[in-house]
Structure P
Amino acid sequence: MIGLTPERIVEEIQGYHARLTEGMETLRNIGEIEAGVSPRDAVYREDKLTLYRYQPRVAQPRPIPLLIVYALVNRPYMMDIQEDRSMIRGLLEAGVDVYLIDWGYPDAGDRGLTLGDYIHRYIAHCVDHLRERCQQESINVLGVCQGGALSLCFSALYPEKVRNLVTMVTPVDFHTPDNLLTHLIRHVNIDLLIDTLGNLPGAMLNFAFLSLSPFRLAGQKYVDLVDILDDVGALKNFLRMEKWINDSPDQAGEAFRQFAKDFFQRNKLIRGEVVIGDRRVDLHRLTMPILNVYATQDHLVPPAASKALAGLHDSRDYSELSFRGGHIGIYVSGRAQREIPPAIADWLLAR
């Protein structure tokens, strides 16, 4: 390469070493990395589950509460990771009364939990608690990623309890050609995996996610880290994301067994063949207004996987909202903060 002399190479290496050395000192003094910044109060508990209400940021929040159902994978503080990157704060500032289910950390005693436990018991109990607490016949639900799939199941089984349904980066058709995660899971012997391990270790599932984009997620970002080691604010942002990425709860064995086999491997949701407990999930029972939010550059839940919902419901009020970004960017990017919470809030408050 033109200009790449031995002297230049030595200079680059020395500069890199100096930045790395100075950065190590910054890392040693950076202190605790906080995540989940908005004040909240626990209003209901059951087993490992905690239902939180976020303290309102307006004098009179709207009377219909919004229940956020997050995925069983990773932790829900991604929705509230820092003050200037918080979807929850954006909703609160728009006057929405926000509640969130924190699933906690399943352990060996939870290996027998099924999708029926999560939907007929945990989500149903949280919804009923909010209906009674807020004196409403039905509430609003926001399902996120896998939590969106669970919310679709719940809403189809209990449509009378859901006033409006918002799904965000939610897989519906698990067999779209560009769904890399399905291609990875499709050939796994799920029964042997769960029979052997009991619960699925969070670290194993996290490794599967990282392997979908190994160069960017497991290599390049750490090389690029050197360039921000002298910027405490940028470094804290990076470490918050690392904390979230690696904070992966184990998955309750029986629930993961059914989700992996019926949703990922057999794609039963779009065919109306998923059975939760003893009840079949028919998405055509979704008659409430639906807002389907997806990310155009999502490598985990491709747009086509989410947009498949359009032909599977019986709602007379269905709309889609696309976000130009990826699966994580839809929560934390600056553009997402400007676009997504106000759009969801406006849609909910209009109904």
Structure Q
Amino acid sequence: MTISDTTAKPQLQTRTTSLLILSRHGTLLAFLALIIFNIAVTPNFLSWQTLNVNLTQVATIVIVATGMTLVIATGGIDLSVGSLMAISGAIAPMLFMGTLFPIESMALAIGLAFIVPILIVMAFGWFNGFLVTRFSIQPIVATLVLFIAGRGMAQVITNGNLQVFKNDAFQFIAMGRIAGIPTQVALMLIIAAFAYCLIRYTVIGRQIIAVGGNEKAARLTGIPVRRVKTFVYVVSGGLAGLAGLIVVARNSASDANLVGMGMELDAIAAVAVGGSLLTGGRANIVGTVLGALVIQLVRYTLLANGVPDAAALIVKAALIIVAVFIQQRADKS
């Protein structure tokens, strides 16, 4: 063994260890670095108002990204989430405003406004899963169908009109508070916690990871691969529908042209930055939450320091590239 060999091995081990640390804890380190930077540079960063703004802005990203994490864990992708948000956000106001059909009981109308849109977009999620599992269409192609057609459906439903409303009961989902916590933030935490427990402690969670890790092996061990894949697309659709309700309730208006626009990219970015493998076989829910927070803080930091919002898109793309690069290097090590 030469001297160069003996010196190369510790260097290689150090590099490998560094990559593993970055792969596992890089998102947390980035999150902490952004907080420290903002404390030092951004005025009023530690105020309750700033905390409230960032948490409410990130809530819908986390909710949609949680469903996206489950889909990606199976080796899939869901490009339709933004359009499904638009569909859900278009239908809900029409129910309690009586645009579709008159409902005498406002309580019933509000209840239907929460339930019907989510059930409809869950059906669209099932359709995505059906295309993927029954016709073996690549997920990116299968979900591209509703990415394009879904927003068109939302525009047809509303005739392209902006729906402006004010309804305290419906808007509680975005404007209300539960034990002092904004409702949408509470929903975000509950959904993330439920998804974490689903992946970590349940049979279906283990099946999701197995399908994404090696679909052929999963099928040979008796795992119902089609059912598992369909399940994650239905969940993704339902969570996108919930996020759509939150967005329109927060804005006091439903615009089929804008609701959910670009959300699929934010969700995928949160999953990638959070450490879940985009090729499947791993679902890091905590990482997804942190990834979404990092993306939100990057945008907030740039805006608070006078940098145009368009720059956030460039930084977001750079974060995805770095995250994927670190994952690939760590897996090869």
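FYI, it's all coordinate maths here, none of it is from the lab. This one's a predicted model, so the numbers in the text were calculated from it and none came from an experiment. Cβ atoms are built from the backbone, for glycine too; each structure is taken alone.
Remarks
- Read-out helix-only ellipticity at 222 nm (-39500 (n - 2.57) for each DSSP H run of 4 or more, over all residues; to 500), computed value -26500, structure in P, Q: Q
- With Kirkwood radius over Cα pairs in Å derived as 21.5, matching label from P, Q: P
- Computing distance in nm of label points 7 Å out along Cα→Cβ at positions 97 and 177 across structures P, Q gives 4.8 for structure P.
- Label whose coordinates, when distance in nm of label points 7 Å out along Cα→Cβ at positions 57 and 313 is calculated, return 2.6 (choices P, Q): P
- Origin of the value 33, where relative contact order in percent (Cα under 8 Å, 6 or more apart) was derived from one of P, Q: Q
- At a computed 22, 19, 12 (semi-axes √(5λ) of the Cα gyration tensor in Å, for residues 81-168 alone), which of P, Q: P
- Structure responsible for 4.0, with distance in nm of label points 7 Å out along Cα→Cβ at positions 137 and 297 calculated and labels P, Q on offer: Q
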